[in-house]
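Input: structures, listed below.
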Structure I
């Protein structure tokens, strides 16, 4: 269950813009940003773009993924 929080108007406006573009809710957009921030703080040696892409990949439908097939030595 969610809890209401107060956020800066500018942050809300930015979240609204991104949420509309990405077809998600404002709360969902802010939660995503928070997850990226937490993961980045937990893994300071990783580039932020890598962290974001990893979280996006984890959320994708598994049926859309391509299995990794290692190439054998010839």
Structure II
């Protein structure tokens, strides 16, 4: 599974980082981004903005997407 964030829709609430801090992070701009390990993928809308989700974290990422007030988290199989 892979995940990405549409930064144009992000409200910066940080709920995603509460659900899955190993996959999501907030940067100085107050917007959420995905990350793999400790590498932030900040190429919005491009293939460089897609993070592969470790199997154990899939339920957390799905929960983050469901609870996101901006509906900006997108999951791809």
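Each value in this text was obtained by applying a stated rule to the coordinates, not by laboratory testing. On a predicted model such as this, the values are computed, not experimentally measured, just so you know.
If helix-only ellipticity at 222 nm (-39500 (n - 2.57) for each DSSP H run of 4 or more, over all residues; to 500) is computed to be -19000, which of I, II is the source?
Values: I: -19000; II: -5000.
It traces back to I.
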| query | Suppose you compute percent of Cα pairs over 17 Å apart for every structure in I, II: which one lands on 60? | reply | I
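To which of I, II does the computed value 43 (relative contact order in percent (Cα under 8 Å, 6 or more apart)) belong?
Details: I: 15; II: 43.
Here the read-out was taken from II.
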